[in-house]
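Listed after this line are the structures, all set down as structure tokens.
Values quoted throughout were computed directly from the atomic coordinates according to the rules given, and no laboratory measurement underlies them. Just so it is clear, the model here is predicted, and its values are computed rather than measured. Cβ atoms are built from the backbone, for glycine too; each structure is taken alone.
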Structure 1
Amino acid sequence: MLILGIDEAGRGPVIGPLVMVGFLIDESQEPELKELGVRDSKKLCERRREELEPQLREMGQVFMEVIRPWQIDAENLNLLERKAAKKLILKSKPNKAIVDAFERNLSVKLATPGVSIVAEHKADDTYPVVSAASIVAKVHRDGVIRALTEEFGPMGSGYPSDPDTRVFVETWLRDKKTFPDFLRRSWGTTRDILDRIQQKRLGDF
């Protein structure tokens, strides 16, 4: 039986995309994931995620949907994630899909003929196949942020709680007076920074 684990990386950042990954393996391979020490990506250090990612790609098939900042600004995030998860299921054709739930009644909303859907909160803690998807998604997103950093300079992790990210966003908006395509305009962090800049009368947006 083919099992698909689905998870995301980058739901909360103000910079960069949301990456959703489907990781497909045969049910018989699940013990191998446990032997590798696969866990929710947030519980692994960057070095360990980087070590595991190529091994996971050798073990199973990876399917990916990348949701860009402009898409996030234009549409409801839950709806975007649901559409992406549905695409991953349709592309990979599993017998069973296990999804880290991001909205209520997700299993019903993702109903697909011939596919058993399991949608649970914190599934990446419970199911190794979902943990594997979370690792691949996180490694890919981290690579995107590294590439942006190389091109545009230090921007931190991209999360609103990161002081380096907030400094980068404020400096960019104040000095360049434009929105880069990697910035989520609709995020509260962006709006707060814009309000502060406007109050100081340092630019018109």
Structure 2
Amino acid sequence: MITSVIFDLDGLLADTESLQMLAYQQVLLAHGVVVTDREYARHWIREGKGIDEFVAGRGLSLAPGLLRQEKAEIYQELLESSLQAMPGAADLLARLQHRKRLALASSSTRTAVAYILQRLDFAGYFGVIATREDVERVKPAPDIFLHVAGQLGAPPAECVVIEDAEKGIVAAQRAGMQSIAVPNRFTQDNDFSAASAVAGSLGEVESLLEVLQP
């Protein structure tokens, strides 16, 4: 029996990936470096890499720490002015909250996650909220999903992960959990062959949960 549903946040419940991308594009452009939407989607989202790897890969004489700080300031401004929930997110959480145990597993920082959940009024839906500070390795490592399952007291076989990106689906498989992929515009070309099911939108997730076998 599926007892627990573990959600990602960025790009799945919260429309933040476009804001993350815009913040890095603005910061890097100020230093004379152009980052295309496609390049951002591949490096940051599909491959799960960060600014350190980007600077090294481009051979840039820029300090990743400074770029990260500048990006954080712009990203916060964008969150305050433009943050929105993904279509169907609030309805799905409301429908599932009394039927399954819900948890959140995000590779973002605790501070960022708390702010987004508060702004969207989503925090109350989750019995467990885990962030990158709670584990040694982020996705595609399975650590955060196994951590959440432990906090829920649920065996991995009873958990279903809802993710928008390949690295999250791979992490779920490595954790021994079923998963439903909900691609967004940045992740439509990801490899979701490891997913138990692929949904066209969050509106399809509830019905797909009903047909997954424990």
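Given that P(r) over Cα pairs in 5 Å bins from 0, in percent, derived from a single structure, equals 1, 7, 16, 20, 21, 16, 10, 6, 3, 1, 0, which label among 1, 2 identifies that structure?
Clearly, the read-out refers to 2.
Who wins on distance in nm of label points 7 Å out along Cα→Cβ at positions 165 and 181 among 1, 2, i.e. which is largest?
For this comparison of distance in nm of label points 7 Å out along Cα→Cβ at positions 165 and 181, the top structure is 1.
Given that helix-only ellipticity at 222 nm (-39500 (n - 2.57) for each DSSP H run of 4 or more, over all residues; to 500), derived from a single structure, equals -15000, which label among 1, 2 identifies that structure?
Of the options listed, only 1 reproduces it.
Using mean count of other Cβ atoms within 10 Å over residues 45-52 for the comparison, can you identify which of 1, 2 gives the largest number?
Evaluating mean count of other Cβ atoms within 10 Å over residues 45-52 on every structure, the highest lands on 2.
Comparing relative contact order in percent (Cα under 8 Å, 6 or more apart) across 1, 2, which is largest?
Largest value of relative contact order in percent (Cα under 8 Å, 6 or more apart): 1.
Who wins on mean count of other Cβ atoms within 10 Å over residues 61-68 among 1, 2, i.e. which is largest?
Structure 1 gives the largest value of mean count of other Cβ atoms within 10 Å over residues 61-68 among 1, 2.
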